[in-house]
Structure I
Amino acid sequence: MGKPTGFKEFGRELPGKEPVPQRLQHYREFVERYSDEKLNQQAARCMNCGVPFCHHGCPLGNVIPEFNDAVYKKDWAEAWAILSSTNNFPEFTGRICPAPCETACVLGINQPAITIEEIEKHIVEIAFEKGLIKPRKPNLRSGKKVAVIGSGPAGLAAAAQLNYAGHLVTVFERDEEPGGLLRYGIPDFKLEKWVVDRRVKLMEEEGVVFRCHAHVGVNVHINDILREYNAVVLAGGSTVPRDLAIPGRNLKGVYFAMDFLKQNNKRVAGRDFLAYGQIESNILAEEVMATGKNVVVIGGGDTGSDCVGTSNRHGALSVTQFELLPKPPAERNEFMPWPTYPLLLKTTTSHEEGANRQWAVATKEFIGDENGALKALRIVDLEWKITEGRPANFSEVPGSEREIPCQLALLAMGFLHPSHQGLLNDLGVELDERGNVKASEKDFRTNIGKIFVAGDMRRGQSLVVWAISEGREAARKVDEFLNNQNSSVLETKDASLLYQPG
């Protein structure tokens, strides 16, 4: 490495952030950049470890020590070449990835880990600034056409890789702009949408075609796609949220978290989300604001945290976040040995902005007023039995049941599986026991010959970095399939399954 003693000389240091009172007044990103000196020091902390376990921790297999060394040497062309060889979108992962690479960092055994995620973001942004990132247009085209359904991280990665391989790629997106989760699920204060626009524009210059307002299975017939394209990649994500079937669920004021976040992202972008919601079933048709309300976010994950940050920017009267599970430890224990990914207490920037976080709490009832609007929650504390470091089962704590004021409840309890209605039912693809599209990691191929699947639609709700990895791997299998395929669109495995009646 460039500085073998760097990890002894410099401590882990994250970039500064805009003070909370200022950043709550807007939706822009608020994490500052390293100075040149600080970036050099943080890269210098990467030590010459014998086996860099960060490779194993990263789902993309990023070549981390090598790009850290290039950053230390200020060789930005080399740093970008190394990073982009494994990661199509480091501008996304550098902002929103939980950095499993850092939990596997060898230095992390007895010191704070390398700031890999921040270094990654700096590489891509510096590469853009220096003009190192240019459209990569294939020299030859195969003439084979691929349809990618869904423009989230898995769909974008599959589209990019297939385009680089020389195939003609069209991405179908049900919403008005590409990006999927990146555009509509992640708040702007974590990922500003000009970052997504910049990447989409680059992909268009490289030859990828985006068709928006193209909801396959609703206003675009899958049979038309099957007839026109040599292969199809399903990358629609996991979109059916986990519900909370308790009394009062239908009261005005109880909403799914992603509906709340998507509407706010459209509001920030200046879109007429109310008019759009009246014609599309995948967005709220009524305006939902947290302003002046007691907000309760049910669910302790990242989506819940995003609801906390958004509610605070709305000017909520109070924000409370419930988690069903007990409070996780702040440090590794015997059941979370290095280099496994530890389930530790995570305090996000949204939590820093203000939230009453409570663990081991269950919601038993949504309570409404005489007008059918939510006014309170009935909750109860839980006592968990811990087996081998993990919560096993729970019981309610006697006498802990109580009511708390609440005018807006946001359900952020994760997602079950992709929507089956429409596209998947029309295709007749096989599903696994969890309701995801069935396909192995070996070939990402469904039971229908030329239809592949990637991302959350196959593996279930997961990380953006896993979605990118899945998109890349699925693209490789599609490319192999197309290279072995007869020129006729019809001559594929299980050809009888390619078309549905009508």
Structure II
Amino acid sequence: MGRVDGFLIYDRELPAERDPQERVTDYREIYKRFSEEKTREQASRCMDCGIPFCHQGCPLGNNIPEFNDAVYEGDWKLAIEILSETNNFPEFTGRICPAPCEGSCVLGINKPQVTIEYIEKAIAEKAFDLGYIKAEPPRKRTDKKVAVIGSGPAGLAAADQLNKQGHLITVFERDDRLGGLLRYGIPDFKLEKWVVERRIGIMMEEGVQFRTNAHVGINVDSEQLLEEYDALVLCGGSTVPRDLGIPGRELKGIHYAMDFLTRQNKLVAGDNEEEVAPILATHKNVVVIGGGDTGSDCVGTSNRHGAASMKQLEIMPMPPQSRDEANPWPEWPLILRTSSSHEEGCEREWEILTEEFTGNEDGEVTGIKIATIEWHRESDGKRSFKKVPGSERIIPCDLVLLAMGFVSPDKNGLLQKLGIQLNDRDHIDAPGYQTNLDKVFAAGDMRRGQSLVVWAIAEGREAADAVGAFLEKD
């Protein structure tokens, strides 16, 4: 490393956030600019640790110590070259990845870990500024045609890698805009959409073809695609949300989180409000059921709408403030995390069982009957819970957002028509990325289940390798 004592000299530091009262008035990213000097200081904190466990933590296997050293030396060209070897879209992961690499950072054993996620973003943005990231079409083309279904992170990564191999790539997207989860599932205050459009523009210049409003299996003939293309890569995501089948579920004002977020992202993109029919939290008592990232995104969006009150319920226990003995380094730290959305205003409750939705004579939700629970470990190791006697109560609400995750890809249409086999979790059965049909491959949440954007990119890259090997044999 260029400076072996950086971790002794500098403390962990991140760019400052805009004031919560200011940022809830818009949908721009919350972080202020960081100086290049500060960035290089943070990169110098990366230790010459011998065994970089951050590689283990990163699903992409990024060469983190190497690009940190390049940043410290001010060699941005080398830094983006190292980073691009393993990550197609560092400008995405540098903004929205929970940074499992940082959870495995050796420095994190007894000091605050290296700011790997921020440095990744800094490398990408500096590389764009200096013209190092630009369209580079393949010098030689094969005669093989590949259809990628879905333009989310897995689909974009697969398309990018296969295009680099020289194949002719067409990406089919069912929505009206490209980006999948990046476009409609993540609010702009975490990922402004010009970032997504910038990268897709480069891919277009490199020869990747994109088709929107193309729902394969619905308005695009899946069997015809199978005949026209040498391979198909299914990257449609895990899109069926987990429901909450309790009394009162039919009441008005209860919505899936992704419906709420998608409609808001369309508004931010400039779509007509009458056509979007947004779900608004303005002046409402909002309850989000589910304590994950999607729930947090609902909190931030509701705060920007001007919700009267904001509450988030989670059935699991509150995580500890720091690692416990059952969660040692270098495992991902299962600790309490407070997002920027929570900082903007939200009451959070853990170990809450939602039992019933209550409503008025107009069929509108007015409250939720909940109870406090206690979790126990059974003799066989499984966990179970019991209600705390006398803890039942009703909390008032006008808007309920269900953010409890996703259970499977949509099995109707494409999967059904092609006869794609599913596993016991109702996801595509493709252990080596190849399905039961030789020409059809799968990657991302459609194959592995609901997961992180960084895992989707990793899956797209690996699926592209499998497709490339298949096409070479053909």
Which of I, II leads on FRET efficiency 1/(1 + (r/R0)^6) of positions 231 and 415 (r between Cβ atoms, R0 = 25 Å, to 0.05), largest value: II
Distance in nm of label points 7 Å out along Cα→Cβ at positions 399 and 423 derived as 5.4 - corresponding label from I, II: I
Highest-scoring structure on FRET efficiency 1/(1 + (r/R0)^6) of positions 247 and 359 (r between Cβ atoms, R0 = 25 Å, to 0.05) (candidates I, II) is II
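We did not get these values from a lab; they are worked out from the coordinates using the rules stated. Keep in mind the model is a prediction, meaning the values are calculated, not measured. Cβ atoms are built from the backbone, for glycine too; each structure is taken alone.
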